[in-house]
Structures are given as structure tokens and as C-alpha cells.
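The structures considered in this document are given below.
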Structure I
Amino acid sequence: MSVEAARAAAALAWREESGRILPGLIRMLGDWGAAEEALQDALETALQRWPNDGVPERPGAWLTTTARRRALDLMRRRTLRQTSGSADELQARSPTDWEAQLDSAIADDQLRAIFTCCHPALALEVQTALTLATLGGLRTEEIAAAFLVPAPTMAQRLVRAKRKIREAGIPFEAPSELRRRERLPGVLHTVYLIFNEGYSASQGPRLLRRELCIDAIRLARLLTELMPEEAEVHGLAALLLLQDSRRDARETPDGRPIRLEDQDRGRWDQSQVEEGLGRLDRAIGLRQPGPYQIQAAIAALHAQAKTAEATDWKQIAALYEGLQTWLPNPIIALNHAVAVAMDQGPEAGLRLLGNLAQREELSDYRYYHAAQADLLGRAGRRAEAKRAYQRALSLAENEGEQRFLQERLAALGEIGPEG
């Protein structure tokens, strides 16, 4: 096997498994840095062995086992230093004793990790970024893209956050009910961003990273069991289920996105739609309004429309307008502009996009330029649409999105000086 193929397999295993492995290592070792070291050692071992030995049948399981063995070695060394026991006595302990410790989770390790990362001593944005790095298997560059900040800035924030957890002695534990409520906004935002990276991957060969969507939905369901009287928890679960119900219709076999209006709605997962609608009803019944419920209501309108033409864009635009009072950020304003365009025509949407043109957060946001290009194309302003698509293409790092944008550019054809 070539070195390149082995490296690609190791990188994929890392992305898919690191978010599942690392929380358990942190719980046992009690040290973020030591846990990351054990996992990094496992990756380096894979890079050394797989080119010669071949990629294992289950690469993720191999990586998990190797990381756990490294963690056990660290635990043995630590015990040697902290006790008067001899090395022989420690060797006499059955390996299964150590394994039992490693497996003895009281609750879901990923959920414990989220609540630890979302400690109030950390800024809200840092809480989310740290959790994405720990559970999502996301690289610093991907997290920086999600927050619209330079990668070096995000790297510094992550280093400071881990140092603060260590120096402040913040425990890796499931907090009390009161503390859970205090940390809930950060936890919900984190689960949402994990899903979002899976739903529209910032990098990689395909639009979707389904393992992240599955993990986020699982965590959202766990939260509804842990905090059943919190409406926004149910609202988030409803949103993720309704969004993810479209997954099989959202991308082509080679990983390019398929526009909502072009999707085969017969491929939408109706069981997830029903579960999502039920969870939204539960959230509304608790009479605690919030932004995740509004977003879930928007997703529900899409899910209930039998055809693209039957979509209630007027109601969706109104919901996005209301959502801006909860989340006054330019991305919600962008979504509102697109909904207005679908209801009132592309020029109406372009006027609203023009009001956002000076927002610094959107200058390098690929979806802003892609949305602008789409509306310009619908309005017949082909030369402007082409420039906007070219700008979006220059910013896209996901290979599936790049192919989609190239396809949209080609569809505009040759454009003369008159546009």
C-alpha cells in the first residue's frame, strides 16, 4: 500500500473516531494534554505501520485500541510514581483491571465532555470551540471557519482554554442540575455546530460528514432525557432531526450539494420528520420560546411542503425576521434575505443582501457570495452572478461545493460585454 493511501485512511479514521475516543481518555487520565498525547501517539503509530502492514479492516477500532493502550501505559507510569508499589507488582495487575477502569463511565463521556468544556469560567465562544475540537474531530482551521476568525487566533483561544481548565482544576464531570442550566446555552450551541459541520462540511471531498450529524442527534436526544422540561433542548433535537431527514437527497453520488428546490422529497426520511415534528410540539407545549424552536419551525415548514413550489416562503421569511431578535447576526439576516427573495422575487432579496455587503463577517463567507450569485442569476444579471460565483468558489474548501459552484458557473455560459 502506498504511503499516501495509508495516510488518507489514517486521517479519515482520526476524523471519524477521535471525537468518540478522546472524552473517555480525558475522563480516565484527568488531563486534556495527556489524553491528546495518547491519541496523537496512536495516529503516529498508524502512519508508521499502515504503509507496511496495510490498513486494518476496521481502522477506527484499531485507532481506538492503540490509543487506549497508550493511555493505560500512562496510567501505569503515573501509579508507579505516586505509590510505593514495585514495577513487578504493577505488572501483576491484570490488564482487564485497567480496561475496566477505562470503561466504567457513569454517563455518556461525550456529554460529560461538553458540559466540562462549557464551564462558565470560559467565554461562550471558547466553550463551543473547545468542544468542537474535542468531540468533533475538527481541525483548528475548520473551527476557525465556523467562527469566521483566522486560524492562528482560534489556535490561541484553544490553548488558553485548556490551560485554564488545568490551572483552575475544572473537573471532568456531569454537573448538578443547577449548573447544567447555567451551561445549557453553550452546550446547545456546541451540539448545533457539531451538526452543522456534518451537514455542510467546511472541508473534505463531500458535502456531508454523516458521522457528525449522527453524533449530534444522539447528543441532542440524550439532552432531552437529561433535561426534559427545557423547551430549547427539545427545539434543538427537533431542528436537527428535521434537517437531517433530507440527508439522502442533499448530495449527488460524488458529494456535490443538491439545491433544496431540486431535491427528490420522496427520499426524505419521514420517520425522522415525524419524530422532529413531535419534538417540536413538545417544545412549544412547554411555553418557553427560543431560537432553536423558531429554526425548527422553519425546518418543519420545509418538511411539510409536498413540493418546492408549495413551500410557505412568506411564513418562513416572517420566522427569520422574528429570529433576528433572538440571534441578531448577519447569517440569520442572510437567510432572511433569501427567504424574502423566494417570496417576493430576487430583486427584493438582493436589496436586503446589499444592506449586508459591508458586514465584515460576511466578506469571506462563501455562502453569502453563493446566495448572492444565485439571486443575481435568477434576476438575469448574469455577469454579476458570474463574479459572485467566482468569489464563492475562491472561498470554498469543500471539494463537493467546489464542483457544485463550477457547475453553476458553467451553466451561465459565455457572457458578452453587455452581461
Structure II
Amino acid sequence: MEVTISPSRIQGVMTAPASKSAMQRACAAALLRKGQTVLINPGISADDKAALQIIQQLGAQVEHTDENILITGNRVNPIADEIDCGESGLSLRMFTSIAALSHQKIKITGHGSLAKRPMHFFDEVLPKLEVKCTSNNGFLPLEIQGPLQPKNISIDGSLSSQFLTGLLFAYASSDAKNVSINVSHLASKPYVDLTLNTLKAFSMNVPENRNYEAFVFHPNSINISTTKNLIHVIESDWSNAAFLLVAGAIAGSITVQGLDLNSVQGDKKIVEVLKMTKASMNILPAEITVSQSDLIAFDFDATDCPDLFPPLVALACYCKGSSIIRGVHRLTHKESNRAVSLQLEFAKMGVTISIADDAMHVVGKEKIKGAKVSSNNDHRIAMACATAALNASEKTVIENAEAVDKSYPKFWDDLQKLQNNS
């Protein structure tokens, strides 16, 4: 599918989509508790649908009621011997450890870029927890057979915090007592905070967080099996809202509603970066308005929020001077190698991007070119190119534009509404 973006001024009010990071974690927690959970403001992305399918394969009942989702969980009781994670990296890394709570042999599969993402973590860690695990030389498919036994272990958290998230859920639901997960070089700490908040919201055993270097499980005072009914609201997503906020800063005016300024999501730092650029903003508890203005270059470390790289590149295109975005090493194992994809596609639009010492340097321009670009099957690359194209000199055509379905299926509709309002 191709989408053509014509240069235009945008105007309007948008509600930020649900966070797929929060949605998938809530699905995991709802699976692991006995009783019913109602999810309010559930996500509709491809990754969200993958998580819902997985928890059904692991024994949960899922019912769509009006605009909500009702999940009946009873811990892990697989009804299938294979779990298909689609193209969701979080679902794969999180649900593999959760599925390992079962005695049943389970095959873990995925599609697209997941086939190229390294999974040697499971080969190294799961056997230490008495789980049989085989992989395709460190890649998919995986075969596991538990049950997982919580023990004191040490793991490397540098590749992704999502592996730790899976272990935290597995330990919390298996009555882990007086055991700890020791972590070195932990990446994306805000996402770990999101996991801990979800455990707390579902009255699960929340470990003691010792400066993100150790997570210690003490005897749990709450038995999750006795917690019958729960209503849980999925918070809105700062990572996708970042594209909308940047669009306002470079091409008009937009008000984004539904964002929680107190969220632990690391991507809320987009507000911090917009302030660095001297963007015109009005921040209220229930909404944020950003309007086009003269922007200056910024220097920001995105190590703990790598999903901000694409919208920040779109923003940097229109900042006077050379902007620096640090933490490039976090971009390799995404839907694409995002450092390479951003360089390649934005070069077609006349933007100079260089990389040195783990930092991306983006030279701002008064006006960028329209071009034919590709999403590289990466949702965030597609949205970054589209956002930047709003103020380009001519039309931009984006190939494989359907990639946005992974996290923000309504992105093209929302963008068109904003253009039509101007």
C-alpha cells in the first residue's frame, strides 16, 4: 500500500491512541489472575491483537463487549501447543517466560523481523530455571517446556528490558519467595517501571526494586487467586502521540488529548525535547497543544526511550542547526535497523544524517524535499517520513505504508483529518 502526503498545514484535536506497551502487559496480567478483568480503552493495533490471541492460546477467555474487552483468566493452562507472536517483540519476549510456567511443551513462533531478532537470552536463562529450551541457533522458532522454577539468577539487560518483563511476570505469578533477579546494564528502565506498575494494579507480587540492579521477591501478602473482578484502564501512548505533537510543531497546530503527564512511559520526554527546541506549547492536565514556530537544534539522550528516535528525526529536520540524538545502539534490533532506515529514507528527502560515537547528527533545513520513500516495513519509519513530509516542498509517497497497523492503525485517517481541518 502506498500513501501520498501533500504538503499542508494541519489543524485539529486528536485523542492519543492506547499504549500497546500497557495493553500487552495488561493482557499478561489478566491471563495470570483468576477471575474477570475488564480492559477499558483497549488497544486495536496488530501487536495488541497478537497479545489477545496469545493469552487465549494460554487458556484465557476473551470477549469483546462494546468498546471494552472482558478477559477471564486462570493462570497458564495452554489449549494449544504453539504460540504465534505475530511481529510483536514484546509479546515474544514477555510471553515466552510466562508460557514456561506450564508443564506442556510449547513452540514459540513469529513473523517478519522477529525471525531476525536474537533470542539467545532464553537459551542461556531458561535452563537455569529448570525449563527445557531449544532454539534455531539463537533465533526463532523456540521450543520450551517447564514448569519454570523461580531462582536467584543474574541476567544481562542491555539488549532489551522486555526479557526482564517476562521474568517479572513469571516470578510474580509463581509465588516466588526470597529470590532475586539481578540485572546488569539494564536498558529502557521506564518500561520496567510500567511492568512494575501493572503488577501492582493487578495485586500481584511486586518485587523490591533495588536501583534497577536487583528485583527481590518477598513473600506476597496478596493472593491473586482471590482477587475476583478488576476494571483496568489502558493508558494512552506517548510514543505514537510524539508524531502528532511533532506534526504540530512543524506544520500547523494540534491539540492532543488523553495523555497522562504523570505516566512512567519514557516517551513522554518528547515534551522535554520540544521545550529544548523552543516549540510553541500549551500544556494542561488534560491536553497538550503544539503550534508551528521557529525551532532550534537540540541534544538529547534517547537511550532509555529509543522509540523516540523516528519522531525526533522528523523534528530535527526543521530545527536550525545540527541536532544530536544519543543512544543509536538501541536501534539495531527493531522492526528494521532504524539507524540505517532513518539515514536511507531521509537522505531521499534531502536530509543529512550522520552517526558517530553512538550519536545521530541531523542537520536541519528550512525546507526538505518530497520523495518516494519506504517504511522498510517499520511502523515508526512510516510515521516519521509522513510527519516530516507535511512541510516538504512537494508530495511524498510512502511505500509499505500499512506498516503503521503494528501500533497505530488509524494513523493515516487521523493525519488526513488534521489536513482537512486546515
Revision key, fill the gap. One of I, II was used to calculate relative contact order in percent (Cα under 8 Å, 6 or more apart), yielding 11; that structure is I
Exercise for review: Have a look at I, II and say which one yields -9000 for helix-only ellipticity at 222 nm (-39500 (n - 2.57) for each DSSP H run of 4 or more, over all residues; to 500), as calculated.
Suggested key: II
Practice item. Name the one structure among I, II that Rg and Dmax of the Cα atoms in Å, for residues 182-285 alone of 17.8, 54 was derived from. Key: II
Check your understanding: volume of the Cα convex hull per residue in Å³ computed as 127: which structure among I, II?
Key -> II
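Each value in this text was obtained by applying a stated rule to the coordinates, not by laboratory testing. Because the structure is predicted, anything quoted here is derived from the model rather than measured.
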